[in-house]
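The structures considered in this document are given below.
Every number here is computed from the coordinates shown, using simple stated rules; none is lab data. Given the structure is predicted, the values throughout are model-derived calculations rather than measurements. Cβ atoms are built from the backbone, for glycine too; each structure is taken alone.
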Structure I
Amino acid sequence: MSEAALALSLFLHIGATVVWIGGILLVTFLVVPELNRALADQPALYHLLRRLRKRMTPLGNLSLAVLIVTGLLQMSTDPNYEGLLSFNNRWSQALLIKHILLIVMAAAGLILQIAVAPALERASLLLERGKGDQEQWRRLRRRERRLTLLIAALALLILASSAWLTAI
C-alpha cells in the first residue's frame with residue numbers, strides 16, 4: 001500500500017473511531033442522563049430519545065463498516081501480521097483480543113438494534129399518544145441502558161487494546 005493510501009486509511013480509521021466510540025460515550029454518559037433529568041417521563045423525552053437513536057444508528061453502522069475495511073487494510077500491511085489465524089506473536093494475540101471485543105460489541109449493538117430498539121420505539125410512540133404502559137417502557141429503557149453500558153465498556157477496552165497494539 002502506498003504511503004498516501006495508508007495515510008488516508010489511518011485518517012478514515014481514526015475519524016470513524018471518533019464518531020463511533022466518541023458518539024457512544026458522549027450519548028451514554030452525557031446526553032441521555034441530562035435528557036432524563038430535564039424531561040423525566042414527559043412525552044418529549046420519548047420523542048427526543050427516539051430521534052437520537054434514529055440519528056446515531058446509521059452513523060454508528062457506517063463508522064463500524066469504515067473501521068472494518070480500513071482495519072483490514074492496515075492489518076495486512078503491518079510487519080507483525082503473519083497471516084490469517086496465525087497467533088504466534090504478541091501483536092497477533094493482542095489483535096485477536098481486540099477482534100473478539102469488537103465482535104462482542106457488534107453483537108450487543110445488533111441485539112440493541114433489532115430487538116430492544118424496535119420494542120422501545122413502539123412503547124415510546126404509545127406513550128407519546130397517552131396509550132402506553134410506563135412500566136414496560138422503563139423495563140425496555142433499563143435493558144437498553146444495560147446494553148449501552150456494556151457497549152461503552154467494550155469500546156473503552158477496544159481503545160485500550162488499540163493502544164496495546166501500537167505499543168507492541
Structure II
Amino acid sequence: MPVNPLPDAESLLASLTDRMRPAVGPATGLVGIYTGGVWLAERLHAALGLKLPLGTLDVSFYRDDFSRKGLRRNVKSSDIPFDIDGCDVIIVDDVLYTGRTIRAAMNELFDYGRPERIRLAALVDRGGRELPIAADFVGAEVVIAEGGSIELHRDAAGRLGLELTHGNAHVA
C-alpha cells in the first residue's frame with residue numbers, strides 16, 4: 001500500500017483553527033465554498049464559536065472557465081443567512097490553487113452586498129497561482145508535481161482526509 005505524502009487533514013484543521021482564533025470576532029461571517037470548503041467551514045464555525053450563521057457558496061456559475069469546463073454535477077444553492085454589508089467575511093476553501101475559485105467566490109459575495117473586508121482561509125495552499133490571490137490563514141503549503149491534484153474527502157464519521165491524485169507531493 002503506498003504511503004500518502006500529504007499531511008493529516010485533521011491536524012491541519014486544528015492548526016488552521018488555532019491560527020484563525022485570534023483574528024475572528026463576534027461579527028465575523030464564515031462562508032464555505034462547496035464542497036470541501038463547506039465541510040471545513042462547518043467545523044471551523046463550531047470550533048471558533050462564531051455567532052453569525054454559517055454561509056455557503058457554490059461558485060459554478062461565476063467561474064471564468066465555465067464555457068471551457070462546463071457545469072459540474074450536483075450544483076448547490078448558495079446561502080448567506082447574514083447581512084454581508086459591512087461584515088468581516090472569511091471565505092473558506094479546501095485547496096487553494098490558481099485563485100480562480102476564490103475570484104468567483106468574491107464576485108458572488110458582492111451580489112449579496114458590500115463586506116467591510118474579505119479574508120481567505122485554506123486547508124492547503126498548493127501554489128500555482130494564476131491570479132494575485134493569497135490566503136490569510138493556511139493549514140499547510142504543499143508542493144505537488146505538474147498535473148497533480150489534491151482532494152479533500154470526508155468519511156461517514158465526518159473525519160477529513162487528503163488524497164493526492166496524479167503526482168508526487170511534499171510539504172513546503
Inset, instruction - Using mean count of other Cβ atoms within 10 Å over residues 20-27, single out the structure from I, II with the greatest value. - result: I
Legend entry - Read-out distance in nm of label points 7 Å out along Cα→Cβ at positions 132 and 148, computed value 1.3, structure in I, II: I
Legend entry - At a computed 2.5 (distance in nm of label points 7 Å out along Cα→Cβ at positions 36 and 52), which of I, II: II
Legend entry - Value -7500, calculated as helix-only ellipticity at 222 nm (-39500 (n - 2.57) for each DSSP H run of 4 or more, over all residues; to 500), assigned to which of I, II: II
Inset, instruction - Compute mean count of other Cβ atoms within 10 Å over residues 76-83 for each of I, II and report the one that scores greatest. - result: II
Legend entry - Which entry (I, II) yields the derived value -0.46, -0.54 for log10 I(q)/I(0) by the Debye sum over Cα atoms at q = 0.10, 0.11 Å⁻¹: I
Legend entry - Comparison of I, II by percent of Cα pairs over 15 Å apart, for residues 44-107 alone - largest value held by: I
Legend entry - Answer label among I, II for the case where P(r) over Cα pairs in 5 Å bins from 0, in percent, for residues 116-155 alone, calculated from the coordinates, equals 6, 18, 27, 25, 16, 6, 3, 1: II
Legend entry - Label whose coordinates, when relative contact order in percent (Cα under 8 Å, 6 or more apart) is calculated, return 24 (choices I, II): II
Inset, instruction - Consider the structures I, II: one of them gives 4.1 for distance in nm of label points 7 Å out along Cα→Cβ at positions 84 and 140 as calculated from the coordinates. Say which. - result: I
